[in-house]
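What follows are several structures.
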Structure I
């Protein structure tokens, strides 16, 4: 089988041509996702390459050709060539010498079949040369792509024990590319029986993979299979409500929303401050991600489908636009027969231009209020008055109210 470069422009870009020209003939091939996606008829993202040359020889060849590179994963045999700001990972063929479920000790090889044996899934162990000729060292990758069958290379249990993150990768690929086909029994059994190994992985690796899984167009089936095989509770004990995810995905499709993995994570969790704080800490989420998730879980604003505009604007002001938007979107997802009021609340939260409180510390000083806790308390009381008025009380009226507070 061959890929026709006329149908796959990425194979013939000037950057790719330069890299293939820089390395010895027949020593370089396309590998993994770009080949898989091209065969599946889905868009190709990153273009990764595999070579028979060891990293030092790759570096010499790129230097000689004047191609800039970065040793992004040199300890794993990977250099990243950068041409026109576009990165291309070039990885030397490898075989595993020793593994512990988290990292592997590798040795370089020139044997494409040995390299294929250390990859995770058969559909990712496919190679293509510059002319588009497909190579399938496992003898299963092409057939599995046709059948949409997701299975590990060789012995599934051994592949998973080499790196437990492959459990999550298995379900990610199922979420992105799987239909309703039956899941490979041996691969699923290996994932289930080795699920405790996920606890050995770094939080950063787990969250990166979970976020990719939740970014799939429709991850519901994959997550449900993870739940029934007791895998989801190992990874997300605080967020394993697949029914909530299913409701949100249905709403996303109906409204044409862009996929939002954080909102999907919320849809799977209870709105509980303690459990969300625990999840954020355990997965070591970024500050920005944690602020959003904890803001949603901790918010105490009273929202209702028939709330007044004044109460809604006060809630948006006090809780923040993102928090109210997230809460309203999730309420809409769970209210199939009464979605519109919640969608309207979300739209208001997104579109409303939040006003600025008219008084400043300088105004308070000029009115004779001393700096410190006293000023803070006075400002807080006046701001609450301003919010209750629907943000209509102006500075002179607020200063007049200040006198009534005893200042």
Structure II
């Protein structure tokens, strides 16, 4: 705990230094006079900065309402992003001023001037153009991210795909499979909008539904206000679900085992049961229609790098050798390339989430881009190698930033076909 406090104090000091740098820079042009108007602006600038940093501390160390915490973190995020954009222009301007100073210093020495006052100009003013341009550019992410909160967080999009499975039994031809992922109920603040998304999903009349992990952000209790809504998510052949990295409580309780952490995980597992969803924890289920069968396989989170890894695909595939089709639910798409492709060629298709598309990017029918693609090669949509396929859903909910820009929350509808 002590190390955490020291780290937060260090970060706060850095943020205040950045604020001081920005304030002095813009003050050199915009606050030249000491009028009452400018005094008010100065006071508001520092009051906002200090209150924002203090509020972040409160949101981390005190059990304040989720909605209030979300507002604080969003305000901090939007402010920080805008300041970073503005800093690029300030640093460019300081580089310009530095080069001018070096040039004058060189000329001063070369000409043998002994008194700096012999030069026609001794100060290097800031570029008013660069500062004003920086303010305009800094306003762009602020405006777009704010718009993403207002219009993007619950703007659910139905994505329709045909899933070609050559070995699909004839009785499953034309079956409608729906996938949602990454609900992150602890981030929601609009029950009516969430219900609207569920109703949109059910209006597609899926025969089967997959949920590919991250029901909560940290705590099972986050589902309390949304359990009745997601109980409505049902399908004739069932709803099958798996756990994601956030469902284990590591980001709240820490990575070490503890009674509270174990109890929370037990409650998350119970929540899936209360919803009427069949949670697959390194196991499988057999779907049967007219005597023909396919396997639905689900594993616990199999994360790469710093993400928790409890998935055991070797256990999950047991007794599925005779199944014509094997569909895998695995939260993290990195699992596909790391283990599924090289070790489990019998898996026909894998369904994942986790990336959220970073909730920011561009996605059209012919083009898609997001910063997350530099972390996850498979981050959104269909991927195929040999006879194995992967689909990555960009998520139903959101985390951190309570909005989406260019990457809408997704409900995926697959029609299963043999060709």
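Descriptive notes on the structure:
- Which of I, II leads on mean count of other Cβ atoms within 10 Å over residues 174-181, largest value: II
- Looking across I, II, the calculation of P(r) over Cα pairs in 20 Å bins from 0, in percent that yields 23, 46, 22, 8, 1 traces back to II.
- Among I, II, structure where relative contact order in percent (Cα under 8 Å, 6 or more apart) as derived comes to 19: II
- Answer label among I, II for the case where distance in nm of label points 7 Å out along Cα→Cβ at positions 22 and 398, calculated from the coordinates, equals 5.9: I
- Look at distance in nm of label points 7 Å out along Cα→Cβ at positions 6 and 278 for each of I, II: the largest one is in I.
- If helix-only ellipticity at 222 nm (-39500 (n - 2.57) for each DSSP H run of 4 or more, over all residues; to 500) is computed and equals -15000, the structure in I, II: I
Read-outs throughout are calculated quantities, based only on the coordinates presented, and are distinct from any laboratory measurement. Everything numeric here is computed off the predicted structure, so don't read it as measured data. Cβ atoms are built from the backbone, for glycine too; each structure is taken alone.
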